[in-house]
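Undergrad: Below: a set of structures, written as structure tokens.
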Structure 1
Amino acid sequence: MKILHLFSNCKWTGPAEPALNLCVALRRIDVAADFACAPDAGRSINMIVETARDRGVEPVLRFGLSKHRHPVKNWLDGRALRTFLREQAYELVHCHLDNDHRIALGPAARLGIPLVRSSYEGGGFRGKGGHRKLLAGTARLIEPSRMAAEHDIAAYGYARERVTVIPGAVDVERFDPSRGVPDGRRWLGIPHDAFVVGIVARMQTHRHYGDFLEAIRLLAEERGDVHAVIVGRGTKQDAVAKGPVRDMGLEGRIHFSGHIQGENYVGMLKACDVKVYLVPGSDGTCRAVREAMAMARPVVTADRGMLREIVDDGVNGYVVDGSSASLHAALRTLAADRARARAMGRAAREKAVSRYSLEAQAKDVADVYELVLKQ
């Protein structure tokens with residue numbers, strides 16, 4: 001199979017890494033997958049291009065692939081894409097964002113090349129992206145959740161038999177608790193024997209930080225070994241988190257790591273005994289939950305969006321109603337029985353490796369390609 005992936009953005013955000021990782025993983029199982037992205041990042045470093053090269057993929061940079069629809073730019077890209085597809089004899093085009101989907105629709109149809117689209121919206125497509133028209137010319141839609149699949153089938157009339165649910169993937173080799181990584185507890189001055197609750201989320205009003213902080217306050221009143229780590233930043237961080245932490249007198253118990261990346265981020269996940277995730281953010285597939293699971297950490301999550309589809313209640317974490325009382329109850333159970341928490345963490349790791357690994361995702365996507373090309 002010879003596949004061209006299109007990604008109409010130049011920013012290392014949202015689905016950029018998942019789309020690139022899929023291309024890399026497909027190559028590992030001998031699928032000839034090329035990755036085309038926007039070549040121009042203005043004055044900034046094009047992180048997508050440079051990361052692709054770091055991971056052994058020389059990106060195709062023959063198209064503008066702007067994030068937003070532009071009549072002239074899209075027309076020029078469509079014309080160039082049609083020529084490129086014919087010259088390179090691609091068998092299938094895989095789109096990842098709305099605008100690359102728009103650009104590819106016409107050229108693929110004229111050449112008789114099937115088009116596959118991946119969605120990264122855990123609850124289904126949103127906004128005014130013209131998805132009904134886009135999907136009408138799409139051979140297969142890959143959804144990240146059953147919730148998203150049901151929404152898009154109902155909202156856009158897309159045929160159920162042309163939808164495949166493939167959950168998002170994470171690099172389980174990178175997120176491996178047995179690896180040596182920076183010591184997040186030492187960085188933040190947290191005792192090695194503390195029970196540490198972590199949360200990774202931008203500090204914004206809709207992320208339910210009030211419920212999280214109240215749950216930690218209640219737990220800290222009961223136990224002297226409880227600490228929490230907040231990973232992230234946000235324009236509302238003082239009002240949403242830092243101010244309330246001061247008001248609660250929890251400065252020594254709740255630690256702010258700020259925005260961290262690379263190995264330091266992996267090390268901070270490893271520093272936690274349990275992860276809390278309360279509402280899907282800009283990444284609708286909730287990748288941060290799978291990262292924690294791959295690190296053998298149980299996840300306490302609110303029953304919002306597609307989160308119930310990731311965490312198995314009572315097996316590799318808890319699914320609660322999201323209130324401070326329900327969070328407190330789940331965290332208290334795990335803090336009181338660390339052996340149970342570790343067992344849930346092992347179950348989380350097992351599920352991440354078997355279901356959420358890049359290898360598992362690539363095999364499932366390759367099966368979709370074969371199915372489409374046989375039709």
Structure 2
Amino acid sequence: MALGRYLVEAVVLERRSVSELARRHGVSRFWIYKLLKRFHEGGFPALEPRSRRPRTCAHQTAASVQAEILQLRQELNEAGHDAGPQTIAYHLIGRAEPVPSVATIWRILKRHGLVTPQPQKRPRCSFIRFEAKLPNETWQCDAIAWQLADGSPVEILNIEDDHSRLFANSSAFPTLKAGDVVAAFFAAADTYGLPASLLTDNAAVFSGGSRRGKVPLELELERVGIEVKHSTPYHPQTCGKVERLHQTLKRFLGKQPPANSLAELQFQLDVFRDYYNQRRPHRALGKQTPLAVFNSGIKARPNLPLEPTHYRVRQDRIDSFGKVTLRYLGRLRHIPVGVAHRNRKVHLLVAGADVRVVATDGTLIRQLTLDLTRDYQPLGGRWPVHNVLRQASTMS
């Protein structure tokens with residue numbers, strides 16, 4: 001505003017003609033008189049450039065709506081949930097009217113310094129993505145480490161549907177073992193049905209390929225006709241959906257009071273799974289919830305057509321006589337496994353009349369098909385060979 005100050009000083013101090021100054025400097029007389037008026041009202045500071053922003057805007061978001069947006073942002077962050085513009089817009093329904101667009105919400109957040117630029121992130125157009133075409137076509141499964149309030153390490157197993165992002169199961173264990181994976185998988189299948197395939201990484205509880213064998217999970221999935229897939233070693237992007245789910249879950253758990261016990265942690269996991277499936281709009285699903293997308297589509301099934309079979313997993317202990325007991329079709333079936341295994345904790349993997357007795361470390365002790373005419377099963381049946389694969393008890 002150097003020219004404006006010069007013109008004002010020329011008129012006020014030197015008593016020069018406004019018309020002469022306007023003609024000499026190529027400006028309008030109206031502008032010079034406007035500067036003089038501002039000078040008389042506020043002195044030289046009033047000559048500084050002023051904002052051209054209109055004093056009123058008919059389509060501006062109301063202050064009450066902006067306050068609701070900021071309040072929702074704070075509430076979602078404190079709860080450990082996603083607090084992006086799309087999630088805020090979804091939860092704003094019923095709390096503000098009309099609901100602003102996602103772009104408007106983003107601008108409001110940015111105006112209040114709540115958007116952190118991340119120029120280091122790759123552009124979305126560079127991603128190579130794949131997605132199952134139907135619910136239950138592919139499930140992704142993986143585990144993460146966590147800690148209780150006293151620092152005790154635990155492991156959390158998560159299962160997610162690739163198509164609908166449905167959070168099918170989330171279970172906490174002191175140490176994840178082969179039998180735990182089978183139990184968690186079939187617990188999810190009892191609720192949502194068997195998937196056509198399962199995608200995991202190469203951890204010891206998921207894959208026996210590195211040891212030239214198969215773990216209980218692979219054996220049980222083959223039994224029911226489910227295709228087993230494993231990602232390329234050291235390439236977590238293959239299981240990217242469940243890996244991304246881990247981040248969301250950790251952010252939520254990090255905002256909760258540290259769990260004092262495994263049961264308390266499991267309660268937190270159940271609360272988050274309910275919110276994730278039924279109340280949280282998913283960006284990849286067109287702002288729909290995973291459960292809504294899962295229920296709206298035709299479900300894929302295992303490739304091999306099988307007769308209806310009941311699947312269950314039981315935890316038991318071999319008695320002092322080397323037998324384990326299983327109730328099947330209303331009658332107790334006594335299965336001998338040998339006195340060498342007495343008092344040993346085992347998992348019973350039951351698929352119809354087919355039974356596998358597996359140790360907690362994954363060792364296959366015995367497999368047989370129940371003789372329905374007998375309560376005490378014979379010592380015949382199928383026993384594992386001497387070089388049976390011994391599975392690792394923890395993930396690599």
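Readers should treat all values here as calculations from the given coordinates under stated rules, not as data from a laboratory. Here the structure is a predicted model, which means the values were calculated and not measured. Cβ atoms are built from the backbone, for glycine too; each structure is taken alone.
Undergrad: Upon calculation of distance in nm of label points 7 Å out along Cα→Cβ at positions 168 and 224 from the atomic coordinates, which of the structures 1, 2 produces 0.8?
TA: Going label by label, the one that fits is 2.
Undergrad: Using distance in nm of label points 7 Å out along Cα→Cβ at positions 184 and 320 as the calculated read-out, with 3.7 as its value, let me know the right label among 1, 2.
TA: Considering all the candidates, the number was obtained from 2.
Undergrad: Shifting gears a bit: Supply the structure label, taken from 1, 2, corresponding to helix-only ellipticity at 222 nm (-39500 (n - 2.57) for each DSSP H run of 4 or more, over all residues; to 500) with the calculated value -10000. Write down the numbers at each step before the final one.
TA: Details: 1: -13000; 2: -10000.
Matching structure: 2.
Undergrad: Comparing 1, 2, where is distance in nm of label points 7 Å out along Cα→Cβ at positions 64 and 336 highest?
TA: Answer by largest value of distance in nm of label points 7 Å out along Cα→Cβ at positions 64 and 336: 2.
Undergrad: Tell me which structure, out of 1, 2, gives 2.8 once distance in nm of label points 7 Å out along Cα→Cβ at positions 208 and 296 is calculated.
TA: Comparing all candidates, it corresponds to 1.
Undergrad: So Kirkwood radius over Cα pairs in Å, computed for just one structure, reads 21.8; which one of 1, 2 is that? Walk me through the numbers on the way to the answer.
TA: On the way: 1: 21.8; 2: 26.3.
Matching structure: 1.
Undergrad: Suppose you compute FRET efficiency 1/(1 + (r/R0)^6) of positions 104 and 288 (r between Cβ atoms, R0 = 30 Å, to 0.05) for every structure in 1, 2: which one lands on 0.50?
TA: Of the options listed, only 1 reproduces it.
Undergrad: 0.75 is what came out when FRET efficiency 1/(1 + (r/R0)^6) of positions 176 and 240 (r between Cβ atoms, R0 = 25 Å, to 0.05) was calculated for one structure; which of 1, 2 is it?
TA: Answer for the origin of the read-out: 2.
Undergrad: With FRET efficiency 1/(1 + (r/R0)^6) of positions 8 and 96 (r between Cβ atoms, R0 = 35 Å, to 0.05) derived from the coordinates and found to be 1.00, which of 1, 2 does the value describe?
TA: Working through the options, I get structure 1.
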